[in-house]
Structure 1
Amino acid sequence: MLKEKMLKSLNQQMNAEFYSSYLYLAMSSYFESENFSGIAKWMKIQSQEEYGHAMKFYNYILQAGGKINLSQIETPKSDWNSAEEVFKDTLKHEQKITKSIYDLVELSIEEKDHATNIFLQWFVTEQVEEEANASKILERIKLIGTNKNGLFYLDHELGKRA
């Protein structure tokens, strides 16, 4: 059985993951409106992945005997000035999620909740990948600069994500 503080924090993280899904869907929409369907596809898949993360929390909370508390999802930003700005926001968001996951790990240690700590280790590893992907794409966009051909190539490449 989850302790109250742990349950509340897990529910907050679950809702943060649902927000992440919503945010990436907004980013996908932005890229669609800019005719970068490949990057839009990449973001849409990222949205689905984040939804899956939220559902991992949802299922764990229930399995551990907790009660789900769905909260209102904040409206995400929907307009950016450039692909670089989108991926700066992406990296910043992933860093925020990483901090949140680390805080949960610390709480699980404080609460001596070993099962939750083990559950969270998957997310610790996942966040390394999430930050690395966002950082790598952002650095490529910075290298491209104002070269539209480079951005179209990146769009084509990111559109291959399955």
Structure 2
Amino acid sequence: MLVYLSLGSNIDREHNIRSGLDALAAGFGTVQISPVYESEAVGFEGEAFLNLVACIETTLPVGTLAERLRDIEAAHGRVRGQKKFSSRTLDIDVLTYGDAVGVIDGVELPRDEILKHAFVLQPLADLAPDERHPVLGKRYAALLAEKDFSRQVLWQITFPWPL
């Protein structure tokens, strides 16, 4: 199954993103990544985030995949139960799992942040411009073109990976 993931960090950002990508590669093999973007914190005062979208292939069920991703987050110091809008060592979210729709194993698919945040849709449209949103059926590049993210400032940075 083709799975798109969002990754973000605003604590020891470069290290945690690189290490998180290394963990994904170790667990799932080939990892394709979008360009990396820096963006201001959304919903709270905090350091700027690094965000990107990664694509992996897996045969794991959604719930098992979500557990593995939580394990990677925990290995990077992520503490569960904090406020939704707060600093993160590493945040990895399943955006899409093939064309699955609905709540599967407690995971909402596709993730609603795709349509809400430039730091999710921009890198997703960069990585998979012609892939289609499982519910709307529109290409990600078209969805990005329709959105007004003028209040969500982000900028692409140079981020070599793997080193």
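Derivation of every value follows stated rules applied to the coordinates shown; laboratory data play no part. Note that this is a predicted model, so its numbers are computed, not measured. Cβ atoms are built from the backbone, for glycine too; each structure is taken alone.
0.40 is what came out when FRET efficiency 1/(1 + (r/R0)^6) of positions 41 and 137 (r between Cβ atoms, R0 = 30 Å, to 0.05) was calculated for one structure; which of 1, 2 is it?
Among 1, 2, the structure yielding 0.40 for FRET efficiency 1/(1 + (r/R0)^6) of positions 41 and 137 (r between Cβ atoms, R0 = 30 Å, to 0.05) is 2.
With FRET efficiency 1/(1 + (r/R0)^6) of positions 57 and 121 (r between Cβ atoms, R0 = 25 Å, to 0.05) as the yardstick, tell me which of 1, 2 scores highest.
Going through 1, 2 one by one, FRET efficiency 1/(1 + (r/R0)^6) of positions 57 and 121 (r between Cβ atoms, R0 = 25 Å, to 0.05) is largest in 1.
Could you tell me which structure in 1, 2 was used to calculate helix-only ellipticity at 222 nm (-39500 (n - 2.57) for each DSSP H run of 4 or more, over all residues; to 500) as -9000?
Label of the source structure: 2.
One of 1, 2 was used to compute log10 I(q)/I(0) by the Debye sum over Cα atoms at q = 0.19 Å⁻¹, and the answer was -1.34. Which one was it?
Label of the source structure: 2.
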